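Only the coordinates and a few stated rules stand behind these numbers; no lab work does. These numbers were taken from a predicted model, which means no experiment stands behind them.
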Structure I
């Protein structure tokens, strides 16, 4: 066996200084399905999530303001693929209703129940949550 012709420098490996553990910001940014596959389902209360694109609507800035006040808000993608994801707990039916009043008019808006698309989410689940609204 013959000696190698050159020896790589220690600085050759560009990722040597990465931490072994993911940061909290990196974990929050994970897709919910990937997070559940890696770490198991996190304990959390029942939630309804609205996922919507950037909308060409005069009320869109208000929608973003409401989404950012949700229990969990994040943006994914860029350009036309950008999606806004706002999770609401059952303790905030007013915030959910107010945001849905703006973004629910658009077919591109998705309603997820505990991070899952379920049949009749708009037609059944949301009206059930509206019963929680103060009268």
Structure II
């Protein structure tokens, strides 16, 4: 669950952390909560000075990290293969997704250990159980 993740686990810069903390956001869960609606993202952008698109990107990453067993590196790898949201992950074929992740990792070397089809299958199943957090 993203509740315990510090902001830096989302891959934010020091200046983004400062901007988010100024806006009262100290954890990935707080960011996800504040940025879950278009209105919330707009307000957060105004208070923090960050681009609303960047806020959405970070909120989606925090959302992906709610999936059990999915840390920052795997959340990044999912993003690279085109899975930006928990909603998208729910409908993916674990075998094809595991293959795509392996191919992308071969090029970019984002993770030391490529997830197995079984692990990806667990993520897909867990994503199906998670209540939607972000509206677009």
Structure III
């Protein structure tokens, strides 16, 4: 019986305790990209737009004095960040990650699981030019 519990401890506990880390996230799996598209449409498109173009004049501030949603299609700065950071932004929101953040990017970790977040990132990466995509994959390996 104690071998059974030892087996459970060795096989299950690491999956529960250790953080999700299998970066880089790729755009190679069509099923993941399609699942990401569905989640993106549901949770992200209202701010980042259906075509991932971001808010109009995204470098400016909205009527509340907050930064507008940037494009995620490769024309903004998203691809400058490694997957671990992008995953954390979607999961926890910028308010949890950046001290004194005054914006509207909230976390979705209570509604989207880690795999779903990865699928969203796969979908976003499917919009990027190949050179940007390859660069971002490299910085995500570090």
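Cα extents along the principal axes in Å computed as 42, 29, 23: which structure among I, II, III?
Answer for the origin of the read-out: II.
Given a computed value of -15000 for helix-only ellipticity at 222 nm (-39500 (n - 2.57) for each DSSP H run of 4 or more, over all residues; to 500), which structure among I, II, III does it belong to?
This value belongs to structure III.
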